[in-house]
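Every number in this text was worked out from the coordinates using simple rules, so none of it is lab data. All values derive from a computational prediction rather than experimental measurement. Cβ atoms are built from the backbone, for glycine too; each structure is taken alone.
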Structure 1
Amino acid sequence: MKDLIREELRVWAVNALSTVHPQFSGMPACPYASKAIVSDKVDIESGFGWGYSNIQRTSRNFPKDKSIVIHYELSPSMTAKEMHEDLDRLNSEKKFSRRNLWFIGFHPDDPDPEFIDDEEECTPLVDEPYALIFIQRLTELDDASRQLEAKRYYLRAHPEEIEHLLKRRLAREEYDNGNGTQESN
């Protein structure tokens, strides 16, 4: 299953997320996704674990040679709202930002982005719905968002996206101001 999900994510990154769109000032939805996957900077892991224990384990042992670790959960039992609230809570816990990590999630019940036509660009390889949690280095994610901001990428962003961006910027600022430690649990 892990290989099928890896391939589906690769196809999604190369075909859907790399397509330019006017919503992003003529840039792709995610200009860095394809490069990260094809350059082997992405690791895929199964399951979130009880109380997100697998996510927390990965955050304690984040691989030095990867930029992103993606956990997938087949047929998730939590709702999209519950998952996003949990990720907001994890992102607000200082122990993760002090480890230079940030969480982003995608749930099968999230509304489809208007700028991606999955039917046209991606044929599903996995029959079961699954949720994704991306664990990324806070500094890399923030540096990339600053580059995109300079190119007016966020000009048409939804207010909720800007709110998440500002929370991440604040966490980065705290990290840069000396709170970046390898704090244990």
Structure 2
Amino acid sequence: MKGIVFVELLAMADEAFGEDVVDNLIETSDLPSGGAYTAVGDYPCEELITIVQGLSRQSGISKEELQRLFGHKMMESFKTHYPHFFENRSGSLEMLEAVENEIHVEVRKLYPNAELPKFETKRLGPGALEMTYCSSRPLVDFCHGLIEASVEQFGETANITLIDQQKQDIYSARFQIRLGKQ
């Protein structure tokens, strides 16, 4: 997993809980990297999960909610570092439809060894989309947060429903996104 994800997670934790909490988390977690991350490095996803679990214990916020909040934080980072991905998009549904066949194609050019999740999308009608997430990583709630943040990024409102989820060796989830509802 790319280091930028770890850097952003620790930045979010620092903003929300303070430097002392982050330092304590790194000191008390058994992280093979020692908690030293660079944006361009590669690190095991298990370390990310360990950090989220530690933050959950220290903050009292569920792991699922922390992942969703982190999805929002990551979307801010994507908008800052990759603004061209957002240009000429009519809204969040168009943006979400572009993830697999446009955005991930560009990400693979920058990071050929990146292990990205797979996304499939299907229009359900005007203002409605079904998006399926599939990955070897347990980041369904992070994905949910990214979807929410995408909707917000375009100044839209939506009802986002997690239809079903599978947790085994492969993590999969179907989301229905219906614009204009809360």
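A few notes on this one:
- Rg/Rh (Cα atoms, Kirkwood Rh) - highest-scoring structure of 1, 2: 2
- Given 27 for relative contact order in percent (Cα under 8 Å, 6 or more apart), calculated: source structure among 1, 2: 1
- When distance in nm of label points 7 Å out along Cα→Cβ at positions 20 and 60 is calculated for each of structures 1, 2, structure 1 gives the greatest result.
- Structure from which 3.7 was derived, distance in nm of label points 7 Å out along Cα→Cβ at positions 36 and 140, options 1, 2: 2
- Identity of the structure behind -15000 (criterion: helix-only ellipticity at 222 nm (-39500 (n - 2.57) for each DSSP H run of 4 or more, over all residues; to 500), calculated), options 1, 2: 2
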